[in-house]
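Novice: Take a look at the structures below.
Please treat every number below as a calculation from the coordinates, not as lab data. Everything quoted here is computed from the prediction, not taken from an experiment. Cβ atoms are built from the backbone, for glycine too; each structure is taken alone.
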Structure I
Amino acid sequence: MYIKILILALLMAVYIKQASSQTVITLDSAIYHSTHYNSKVQIEDYEYQKAQLAFKESKSLYKPEINLNGSYNKYFNKQVIFMPGSLVGNTSTPVADVAVGGYNAFNAYVSFVQQILNVPAIYQIKQSRIAKESARLNSEYLKQQVAKDIYIRYYTIALYNKQLDLLKNSLSRNMKALSDAKSLYYQGKALKTDTLNYHIVVQNVLIAITALKNELSHETNELQRLCGFDLSESISFSDTQSINRPLINREQKADTTGSIAGRQDIEIQKKNVSLATAQIKQAQSYRLPKLSVLGQYQLQAQADNLMNDRYNWPTSSFIGVQLSIPIYEGNRLNNKNKSYKHTLAQELIALDNMTKEAIISLKYAHDKLHEAMWQNKIESNKVVAAEANYEIINNRYSKGLASRLELSDAELSLSKEKIALLTSEYNIRLAEVQLLFESGKIKQ
């Protein structure tokens, strides 16, 4: 008795542990996890952070540059300078070389440079700002794509679960029909072919259930990967009825008509055009003069004896203005300017083509949604007709006016129509997701 209680307690502990390790997700939580923990999203977020750092780096081009430098030189022969011989008491030599300094020389200085006028640097900062915005838009667009994949995977899993329920119900009915057919055959009231027919139907349903379970497992694993979950983690879905809920209300549907203002890929291409324009202006600005302020403070000392403790440290300092005017650079800037103009022409053509494709895709998404809704109405009517047919056959069967085979055919027809109706609702959800994505208004 005690052993049975112990085994039961252990089984309950294992069950509770498995239940506690299971993650329950909804459609909204799946989208949230995918836009925060998806590997591709995380990679793109790092790209955005790198672009932000590059922008901060470019802004430093107009900040002062301060450097501290120091050096020590050991001379084996002293430095010389050339002077008129009369100045050093050597009248016989017009130009005499005179050794100066010491064998040991120390030098240290602090230099300062501040850009006052540097137009190419201004356009470099502008390009970095555009690149940062492009990286942000790329991140947002990737999140929209991932959210779209999440919607599709989640709705597919909901569809498979409902289809699995219908197939299990069909299997239960056909198993009962097979049992009845066997009983009637043993009683000599039915043919063996009826039993074989039901057996074939049961096996076909079992094959369909197995295939559907495999597809369901694959879609679940893909959803786990998109959400950033560990594949060994068990998940369950709390809103399996999401496939029956409209994703777009009437106001949202009107808002998506003919509107591509929210398309992030269009905005990214516009940034590419702006970047190419800034590159052209930067190439042209290299011909402009550059102006900067610079200064230096220097300490230096020299002596023959390295260990001399009587070094003198005379100082020198200056501050000035430096002007640089480009004159000739080997036609390099002209070629660069032409190359950037070609790039701008390419980006403008790409933007025009992308805009046209977006408009066509949006119109097609609207048409597909209308088509899916129309098919759904037809499938609803077919289910009503199949239910009516089943009721009629069932009444006749209960009165002995119809065979079990006719009833099974009516049940099979009803199951097929219910699956078709479910698939049409699934197609509506997919069409809504595509419409929201094409209009740039998909939830993320």
Structure II
Amino acid sequence: MKRTAATKLIRARVEAFIRDFAKWNAKFYPAVFGTELLEWDPIQKEFVRTVSSRHFMPGERVGDVGCGVGSPPEHSPRHEKIILIDQRSETEALVETKAKKGGGRFYEYAVRWDGNEWQIARLQTFFAATGERVTDVALKALARSRAKPLWTKGVPAGLERSFKGGASLRTRYGVSRIKVVSAGVLEAPSGFLACDDPGEWQWGAAVLEIRIPPGKHEVDLVIDDNLQIVGAARVVFDGRTTNGVYAYATRRYRTRKVRRSLSHIVGVDGGMVGLGDAGAIIGLSRRERERLYWRIVDAQLGKHAKGAVFVPIDSATKAIAIDSGCGDGGYEAFWKLDRAGRPLELILDFADLALAVWDKVKVPFTRGRSISSIGKRRLRSYGVSVHFGHEGTQQILMVRGDKEVRVKIFDTGGNMLFGSEGGGCSQCDNETRYYLPANFPRNLSGHLELEMYMGHRYEFG
């Protein structure tokens, strides 16, 4: 088939899909969000009948296409235009479209010839234009700065021992046996590692400040035999030296403002922590980083057990994505260093196999006075303060501090009047506001019971 004729057919396929999607969306959108709320199953079946079965190749992943209706529709001739048709071979082509309004949103259609017609093999959404660059940390400047380690007294109790495996561990899920498995080899030719939720790399790589030996390094995972959760992971740079000291694995950002003392906490969405050569990731455009993230997601969905997957960054290096198995969270990263400050290990603590450690404090109070002034000495040592207040007529309890705090309010008779575990709240920076019941007494004496999260430990036995 001549390329000109093929290009017309490829364009016709994508345009027909866009039209049919808009028609399907228009059929159901007013009803779903109007007075007549419809069940989703018939809507999805109609999508398969009128859209995906007509335009997608059989057996190919439709992904999240057709998972929702709205205004404007995700795809519509009024809101989407074709900006590129790239026929890469006689059987494969790539079509790129752009949303006409609503900021940068691009769609890539992978289109294939099945011997009879061109059909869509895959549809992906991107938020960056082709070739768009990202502002990143300058690795040469980072190397010259020689960041000093931010020392810590140690890692959570039992974490280092867990990498020996072959032991029983008490967890909140019950007693489990743990084992240590090798996930594979991580390559780092630049001597710096990017460490973050892989979905964040498109906005800028968070680079670990301390340089590591360039080369290939083993990655170990601690996994339990019960839920197959990854409790911890480590990258080994020197397996011959066992004794070392610990420091927080602080990270350097270019586009985000994060306190250095908190930069070792890796916030993730979906439980995935990504590690990859910083030089290789920085060399990618924003679109290529989006594509890398979706390759990681596909690889995670395709594996049959929790653990880790390796995905190519470029032709020479791979990134590793470690799946804790327990969803969103903030996970601490630590260096194990020798006495000269050279890295021996990078440790990621997922904490999902650990037991929480709480300190409990009772603080007497009388309404109208600051609770923190009554129990000032006791709460100040925790960096916590507690106050009553109000928003209009709504009574509130304000808890300030960097620690996670659970609060219960008791009257002088020992009756519990409020518990933060079941109360509505709002959070801004280091302040959490709890909304007290409408009948909460305005003149009250009693005591507060506060539980402060002090960390966690790995308990063997």
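Novice: One of I, II was used to compute volume of the Cα convex hull per residue in Å³, for residues 280-327 alone, and the answer was 127. Which one was it? Could you put the intermediate results ahead of the total?
Specialist: Values: I: 127; II: 80.
Label of the originating structure: I.
Novice: Could you figure out which one of I, II the value -5000 for helix-only ellipticity at 222 nm (-39500 (n - 2.57) for each DSSP H run of 4 or more, over all residues; to 500) was computed from?
Specialist: Label of the source structure: II.
Novice: If Rg and Dmax of the Cα atoms in Å comes out at 40.7, 148 when worked out from the coordinates, which of I, II was used?
Specialist: Comparing all candidates, it corresponds to I.
Novice: So if we calculate distance in nm of label points 7 Å out along Cα→Cβ at positions 80 and 392 for every structure here (I, II), which label has the highest result?
Specialist: Details: I: 12.5; II: 4.2.
Result for distance in nm of label points 7 Å out along Cα→Cβ at positions 80 and 392 over I, II: largest is I.
Novice: Comparing structures I, II by volume of the Cα convex hull per residue in Å³, for residues 96-231 alone, which one has the largest value?
Specialist: Details: I: 293; II: 247.
Of structures I, II, the maximum of volume of the Cα convex hull per residue in Å³, for residues 96-231 alone occurs in I.
Novice: From I, II, which structure was mean count of other Cβ atoms within 10 Å over residues 216-223 = 16.5 calculated on? List each step's numbers first, then the result.
Specialist: Details: I: 16.5; II: 20.1.
Structure of origin is I.
Novice: When mean count of other Cβ atoms within 10 Å over residues 64-71 is computed for each of I, II, which one produces 10.5? Don't skip to the answer; put the middle values down first.
Specialist: Working: I: 10.5; II: 15.0.
The read-out was computed on structure I.
Novice: Follow-up. For relative contact order in percent (Cα under 8 Å, 6 or more apart), which of I, II scores largest?
Specialist: On the way: I: 23; II: 13.
By relative contact order in percent (Cα under 8 Å, 6 or more apart), the leading structure of I, II is I.
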